Each structure stands twice: as C-alpha cells, then as structure tokens.
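J.: Right after this note come the structures.
Just so it is clear, none of the values below were taken in a lab; they were calculated from the coordinates. Nothing here was measured: the structure is a model prediction, and the numbers come from that model. Cβ atoms are built from the backbone, for glycine too; each structure is taken alone.
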Structure 1
Amino acid sequence: MEVWKDPTYAIRIQMIAQKKKIRNQTPEDRLKEIRDEITDLQKLYQAKNVSEAMTRYKIDNMDAMDDPSHFREWNDLEEEYRELLDGLTGG
C-alpha cells in the first residue's frame with residue numbers, strides 16, 4: 001500500500017504542515033489569516049459571531065449537533081483572535 005493513500009498518514013502530514021506554517025507566521029500574519037477564516041464563516045452563516053449563528057440556527061449546545069465542526073472551529077478562531085490581539089496590544 002502506498003503510504004500517501006493512508007488517510008491517517010495524510011491527516012498527520014497536513015497537521016505537521018499547518019503547525020510549521022503557524023510557527024513561521026508573525027502574529028500579525030496569523031491575525032489576518034484568522035480574520036479571513038472568520039469572515040468566510042460569517043458569510044456562510046450570515047452572522048457576526050458564533051454565538052449569533054447558534055442563536056439564528058436555534059442551537060443550544062454544540063455537543064448536541066450531528067456535525068459541530070464549523071461552530072467549534074469558529075469558536076476556536078474567535079478565541080485565538082482575541083488572544084493574539086491582546087498580545088499585540090498589551091491587553
């Protein structure tokens with residue numbers, strides 16, 4: 001079996017590449033990337049933040065969803081954005 005056809009291997013390679021990319025980014029570059037990802041989710045769900053999207057789609061608990069991946073990712077991105085911004089602004 002060719003190793004690149006193994007889904008587990010492919011996912012691990014993607015994770016390693018993403019970690020390397022993040023490690024080599026400046027905080028400002030990462031902030032821009034996060035902002036772009038959040039904007040894509042805002043457009044997709046027509047909401048300003050994950051909380052508003054959950055309200056709009058009548059979601060009380062992400063854990064009760066069949067596939068909460070977008071909402072979890074959005075929540076994590078918002079948190080990372082705040083942390084990066086606090087680090088850059090001294091807040």
Structure 2
Amino acid sequence: MMDDDTEVIELLSDDFNDALLGAYFGEDGVPVPAYSSEKVLALLMMSGHSIESAGEAVDAAASGMRIIWIERLEFDPTFTPDDRPHLKLVH
C-alpha cells in the first residue's frame with residue numbers, strides 16, 4: 001500500500017481494458033482485478049489467435065498474477081405461475 005492509502009494492483013496489458021469488469025476486495029483488503037474471460041479470449045481471437053493459442057496467451061500474460069476470471073453463467077430459469085399472491089403490500 002502506498003502512503004496515501006492507494007492500492008496498486010497488477011492488471012493485464014491495456015489491450016484488455018474493455019474486458020476489465022471490476023475488482024474483488026479480499027479479506028486482506030487488497031483488490032483483485034476481475035476480467036471477463038469471454039471478452040479477453042474474443043480480443044485475442046480478433047488479433048489473429050486461435051482459441052487454443054488465445055488460451056495459452058492468457059495463461060502466459062496472467063502467470064503469477066492474482067486475477068479473477070468471470071465466466072458467463074448460462075441457465076434456463078423456470079417459473080410456474082400459480083394463483084397465490086406473490087407480492088404483499090404493507091401500509
């Protein structure tokens with residue numbers, strides 16, 4: 001930590017700024033950058049990488065860094081309507 005209470009964290013190169021989603025603050029209070037893995041891979045593939053070489057490039061770029069990779073969660077929620085009220089108004 002710097003003298004002015006500013007945290008310095010290690011990020012991937014500026015090429016991946018669009019994939020940076022935010023940060024997670026661990027128990028030690030140090031922020032850990034969170035990246036969209038889908039966006040990082042897409043950026044690498046747009047620059048000419050195959051999916052395999054993009055994965056290898058990500059591994060090499062992030063070697064030794066504390067990073068959280070955010071993955072898209074795909075699920076199909078189901079809702080079964082019924083006749084019961086789902087909202088109760090309280091005065």
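J.: Quick check for you: by distance in nm of label points 7 Å out along Cα→Cβ at positions 39 and 63, which of 1, 2 is greatest? Each step should come with its number before you reach the end.
T.: Working: 1: 3.5; 2: 2.6.
When distance in nm of label points 7 Å out along Cα→Cβ at positions 39 and 63 is computed for each of 1, 2, structure 1 gives the biggest number.
J.: Which of 1, 2 yields -7000 for helix-only ellipticity at 222 nm (-39500 (n - 2.57) for each DSSP H run of 4 or more, over all residues; to 500), as computed?
T.: Numbers: 1: -23500; 2: -7000.
Working through the options, I get structure 2.
J.: A value of 36, 24, 10 was derived for semi-axes √(5λ) of the Cα gyration tensor in Å; which structure in 1, 2 was it taken from? Provide the component values of the computation, followed by the final result.
T.: Details: 1: 26, 22, 10; 2: 36, 24, 10.
Computing semi-axes √(5λ) of the Cα gyration tensor in Å on every structure in 1, 2 gives 36, 24, 10 only for 2.
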